[in-house]
Structure I
Amino acid sequence: MADNPKDKAIQLSHGGGGKEMNALIRNLFFAEFDNPILRSEEDAAKLELHGATAFTTDSFTVSPLFFAGGDIGKLAIAGTVNDLAMMGAEPQYLSCSVIIEEGFSLQDLTTIVRSMAKELSHCGARIVCGDTKVVPKGCADGLFINTSGIGRILRPNISAANLTPGDAIIVSRDIGCHGAAILMAREGLVLESNLQSDCATLWPIVEQLIAANIPIHAMRDATRGGLSAVLNEWAGVSKVGITVNEASIPVCDEVKGLCELYGFEATDLANEGTFVLAVPEEIAHGALEIMQRFGGCQHAAIIGTVTAGAAGKVILKTPWQTQRYLDLPQGELLPRIC
């Protein structure tokens, strides 16, 4: 990589396997993700795995690449780490593959890679292998990232099939902020607020719950499809009913306003740092206290219960003492939100 990346752009030669590609990988990716495994420069990482292991992969094509509260790099790390965390797995190793469009700003790429390195520091995981491809201009939309993750399972048997009548449903924070932030960025909306994406690594919070020996039956980050998708999936897989109190669901005023403006439901909007968990009702308040005091989840709330009736359905109790089904979102509200 040249000494002054601010004046440079990615060329096809940066993916050609020669000097330019070698310089890009060494001066940017190796420099930011440096660790002994990556430094070995082998074709594959040699890992030491012990016991039950979780393995996940995800691709990120978010548009725009930069948004309030994050960018595609932060999103790629948080998204993959969170998938491991939701399985009760301590994130250990990640891969990182990038597809870069010819002409992409080297300065922007540097910013994104540094964002990834910063987000990794929140969970202790390391990028140990990767790949770089450069495609001709017009063949990609700037930058796509794929990350895979491996983690050691510390709390087994967390599953969407484990919900039990009497369980309490908890959400970790106010919902819909990521979807709303992406919408604002695309539409060029300027609000007198500090609305940002909730994009964040969730492992530190989950680690606190595991350390406190909280019996977690199910756990899921509410990404595409939002809260509605998670609850409907759980109800279907566990063959139970879920009743949710609409007034208990935390939603900030900015998200409420955007939903009213565009006709969206906050429960359908994507999140990237919000998770839902099901725990026995008798320990729900203890779990909530841990999340609020030690996990930074000041807006965490108990929003509902699991029931034996209405199997496979999610029932929403409104503030007007009426009830309706909370269905799965239909169509694609906001494509490419992650």
Structure II
Amino acid sequence: MVRLVAAGAALVLGLSACGGGGDAGTPKDTSAGAAPGYPITITHKLGTTTIKAAPKRIVVLGETDQDALLALGIQPIATVKTSMADGIAPWSKAKVTGATPTLLTVGDNGIDVEQVLKLEPDLILAGYDFYIDKYWKKLNDIVPTTAFQTGPVEDTWQQVTRQVGQAVGKSAEADKLVTEVEGKIAGVKKSNPELTGKKFAFGVTGQTGTMNVLKSTADSASKMFGEFGMTLPQPIQALPGESFAAELSAERYDLLDQDVLVTYYNDNKQHQQDTEQNPLFKKLKVVSKGGNIVVDLTEFYSIRNPSPLGIPYAIDKMVPKLSAAVKKTAA
């Protein structure tokens, strides 16, 4: 039995684990240090965004936008809060200087528009905001606001990085950043040829006895695995529905039996125990051979929300585990 997962219900909210509250104080105006060349017009899936002058108060609604901005040496006045320690990923926190950005709550329908506007931003970066289509026009009518170019959480980290660079007048620096990170990824494929062509399944526990499995090749996590040389199996891609994920009952756990299985249990030990003790899960070859990688929140985030800062972390932490897993299942 396969039950469809509503877009965003599992692999955006439950999986990316955004939420909570908190406000660490609004930093003072931070200049983007942008080069001349404004106004700048950016075209995306929802329309166009025109930025008339170099922004000084930037609010970020997507984690990848945030990391691109930080990697370019620019501090946002506010960003979205995650469930990780301090509400921000460790690789992002390392780039924050001065006052901690205000941390914005992400709810079931995205962010609170009024809360954002109260911060008086002069630019809102939202290329990686899953919900931006719900309130983009309202925001953009008041403050220049970017949006996805392909689809919600479907833009590659390269697309987001270059869009952020364009918005802050640092396109050349953004291109250089993309080239540097792509070089590190190319190093993965060169140093770990055993990953090329290997099939993966990426699952997160849903309700008791079920597993939400990523099925869309357009999803950013699928693209990240693809950049490591791995492939999403056709039977998983063929699961019905328009969402990027599907919820599998235990009777269809066989679809998880690939060269490597990456699982995240939402830090729920009971879900992990229930799943791992299920006979239908235990009998999977990928499990019995040691090809099941259980990731923690930070590792999960580095794959689920690939960014120019998070990818090096994923390479350091995840690639060795992926390599070991495919070697075990190939034996």
Item to check | Structures I, II, by Cα Rg over 2.2 N^0.38 Å: label with the highest value | outcome: I
Next on the checklist: To test your reading of the models, identify which of I, II gives 19.0 for mean count of other Cβ atoms within 10 Å over residues 120-127 when calculated.
Outcome noted: I
Checklist entry - A value of 2.2 was derived for distance in nm of label points 7 Å out along Cα→Cβ at positions 160 and 264; which structure in I, II was it taken from? => result I
Checklist entry - When percent of Cα pairs over 16 Å apart, for residues 40-135 alone is calculated for each of the structures I, II, which structure yields the highest value? => result I
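From I, II, which structure was distance in nm of label points 7 Å out along Cα→Cβ at positions 168 and 248 = 4.0 calculated on?
Working: I: 0.8; II: 4.0.
Computed on structure II.
A short reminder: the numbers here are calculations on the coordinates, not readings from a lab. This is a predicted model, so every value here is computed, not measured. Cβ atoms are built from the backbone, for glycine too; each structure is taken alone.
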